[in-house]
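Nothing in this text is a laboratory measurement; each read-out follows from the coordinates by a stated rule. Remember, predicted model here, so these are calculated numbers, not experimental data. Cβ atoms are built from the backbone, for glycine too; each structure is taken alone.
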Structure P
Amino acid sequence: MDENLAIMDEDEVHADRVAAILHAVEAGDIGRLTGLMAPLHAADVADLLEQMDPHDRRALLALWSGGIDGDVLSELDWSIREEVIDALPDAVVAEAVRTLDTDDVVDILEDLEPEGQEKILDALEVADRVAVEQALAFPEGSAGRLMQREVVIAPEHWTVGDAIDYLRAAENLPDQFYHVILVDPRMKPVGYVTLGRVLSARRDVALRAITEDSFRTVSATDPEGDVAYMFNQYHLISCPVVDAGGRLVGVITIDDAMNVLDEEHEEDLLRLAGVGDESSIADGVWDTMKARLPWLAISLVTANIAALVVAQFEATIAQVVVLAALMPIVAAMGGNAATQSLTVAVRALATRDLTGANAWRVVRRELAVGLLNGMAFAIVMAGAAYALFGAPMIGAVIGLALIITLIVAALAGIVVPLALDRLGFDPALSSGTFVITLTDVIGFFAFLGLATVMLT
């Protein structure tokens, strides 16, 4: 209860702050606006901009453009980032992007049109622009796009004292780094040392003597999903990136890897719901409609397939009208069971917990679960149908139909995403449509087919 009250209080404070900010914007009171905005974290400023309507957003940016820094641009949702950049003076954009690491600049550029990209690139210093353009040359969604070029390196023969002296004298260290990467004379990484070990060891200790066992490297062309999986699997906090010759070209840190995992999970959720993999609350009516329309069209087609199955048993339904009342139960139970199985399967495929090695065991488990759940609900519904309609055969029909439907739903929920994954398709993108259609068609066919045999 106390936690709920705390959340409600926080929401009320946020709502009051937003109202006060909008009032300051409307009044053109820059002093009041600065006082309200200055204490906010960059992520909170980004959230505020995303929640505003376009008119209020443009008004705020015109009045408080100097408060938008690189961290805010990095936190903004891609759907409004270009709009915000276009609304800002060139000098503000230039100052904002100069404070960012190369990986954050690349992340911003990926979502912009060519004109917007050129505006950002022109604001960078020559060395930073070259580094960003080199990163953009790597394939989209690769480790090369994800990495930052700012790396702390040390020759493999250095001692702890050498490293400490270097770090103290260096003028351009990355804003965040976790390891000192050891390299050989050919710039190939051979290990890394955490800052904690550097600070806690004696000055005469060789860096090679305190390297981490977790050391791994990734190729700049590796998919970013594989990199994120490796971070999660092996509990990494940073990982050197190498080129085709094995030479160090950058480093990926845990915050970027976890962002990839979050984005992939969000995409899977949106795809399962059929609303597009880049839908956002900040999208306009037209963009939202375009993202949802194709999947609604597919749903209409699949619903007509199920309707055609039902139409084949028109005579049976006419003779036993109560079947029309019981059909939604079969569809609802099958759909829910399929969604449960499907969600578990898609999540397991994404985390690589479901593989060819254990697929058959998981299929057997889902078959058993479908059978047992079907039997349990068959008994319940058979009794309810008998009590309501006084016809034991109707109870038997609905009971058997539920057993068949729940078995099919459980199996389809696991087999369909597995098959799509083997064929190279994203299981989250297509599974829901196929699974629900298959479950509805077989569920209706079983229910009405049994009714035709047993009741007419």
Structure Q
Amino acid sequence: MATTGEPSFRQSVDLMFNRAARLMDLSPGLEEKIRVCNSTYTVRFGVRLRGKIETFVGYRSVHSEHMEPVKGGIRYDMAVNQDEVEALAALMTYKCALVEAPFGGSKGGLCVDPRQWDEHELEQITRRFAYELIKRDLIHPAQNVPAPDMGTGEREMAWIADQFARMNTTEINAKACVTGKPPHAGGIQGRVEATGRGVQFALREFFRHKDDAALARLSGDLGGKRIVVQGLGNVGYHAAKFLSEDDGAVITAIIERDGALVDDKGLKVEEVRQWIRKHGTVKGYPEATFVEDGASVLEKDCDILLPAAMEGVIHKGNADRIRARLIIEAANGPITFGADEILRKKGVLIIPDMYANAGGVTVSYFEWVKNLSHIRFGRMQRRAEESRSRLLVEELERLSSDKGLGWTLATDFKEKFLQGSDELMLVRSGLDDTMRTAYQSMREVWHSRNDVEDLRVAAYIVAISRVAATYRSKGL
């Protein structure tokens, strides 16, 4: 975590906002309106567990309502606090604006360690927390739509959706009150992998621009690039898995809370994941070198450093020793404001969190739209696509036969060409398009203005400009 003497996470977000805002033509009043957090609700509620009443503290923060509903995850962690939740809500506002998801920013958190409670107890806690938020319209398909975050997942989102439906029996769009649900409960294919997949698409788009890669002293594509991954939770696991299996990157280290695994030849991500699931630790994994001081492995020489866990893991105390050429912030706020300055002076290029981990909210947007439309993606057009493709293939084969050309279409080509787009294919296509478009909007600002130093400032300028335009259209 961040060392003392640095700004808090909330202050860091505001300082990064200020770096961009001073380069923009905003009135002081509008700038302040965009920066401030609109409201934060704190709830303290009791649940009878194990023969006594346990009291829990939770938060739901709304940063901006320039668009509604507002959107943002709910995390379960003992370190959750108001400062953190407000910072994450602000990032959600800018993130949604950057990827053009029509939401304002929100965030929630509950001070609980999910590992201390069994499933039934956790369901009781979740349902009571949801009840407290729902009755104040802090969970609602048209006003405030949560999603999973650290410590939560499909299971918790299904409980929340069911609790909302119980309290709003005539609400036809009840399933849209939360995203990240399991597919059988109104979720969407590809949501669990979405943030990690978004990181993959972000890196692919970065390497498509050779000039940008050269600024990080990198060349070629992702094949063979040495990557250090910090945090093998949902985001880190999927990002590492896709980058190694699909793109040929080499995962040389995986850092977890109890140590790190190192293998310069490349770690097998799926095997490491299964080992952690079985043993609850990376210790003892036989196919790599174990390093007890996991944080020190952040300083390992690599092409790409991928922090995918908590905020503030790269700070003033270790930033000068970071040897990665490129850092992609798969987590929210893994680099403190002070560390960001040190890394920029060193020439380390940073793909900012606001963009890099936007895959989750992008696919959440798709799920929300699916729930409102009450039909899964691909249901209407998939077979029509297949029929049109089959007509084309059959006509080509007929021409070949009639003209005696003697050629045939490859079997694997025919199989792929004749396959209509199902929900998962459409989700991945939409996510890929979103990540490409968002990067290009940042890149245009970055390269067209001499006063924009890096991608983070460019991302803030794009996001703030869009939020400002919406407020102006409302008469502010």
Given a value of 16 for relative contact order in percent (Cα under 8 Å, 6 or more apart), point me to the structure among P, Q it was derived from. Q
The highest value of FRET efficiency 1/(1 + (r/R0)^6) of positions 69 and 157 (r between Cβ atoms, R0 = 25 Å, to 0.05) among the shown structures P, Q is in Q
Answer label among P, Q for the case where log10 I(q)/I(0) by the Debye sum over Cα atoms at q = 0.12, 0.14 Å⁻¹, calculated from the coordinates, equals -1.09, -1.43: Q
When P, Q are compared on mean count of other Cβ atoms within 10 Å over residues 149-156, the highest value belongs to Q
If helix-only ellipticity at 222 nm (-39500 (n - 2.57) for each DSSP H run of 4 or more, over all residues; to 500) is calculated from each of P, Q, which structure is the one that comes out at -14500? Q
Answer label among P, Q for the case where Cα Rg over 2.2 N^0.38 Å, for residues 109-196 alone, calculated from the coordinates, equals 1.33: P
Answer label among P, Q for the case where distance in nm of label points 7 Å out along Cα→Cβ at positions 93 and 125, calculated from the coordinates, equals 2.1: P
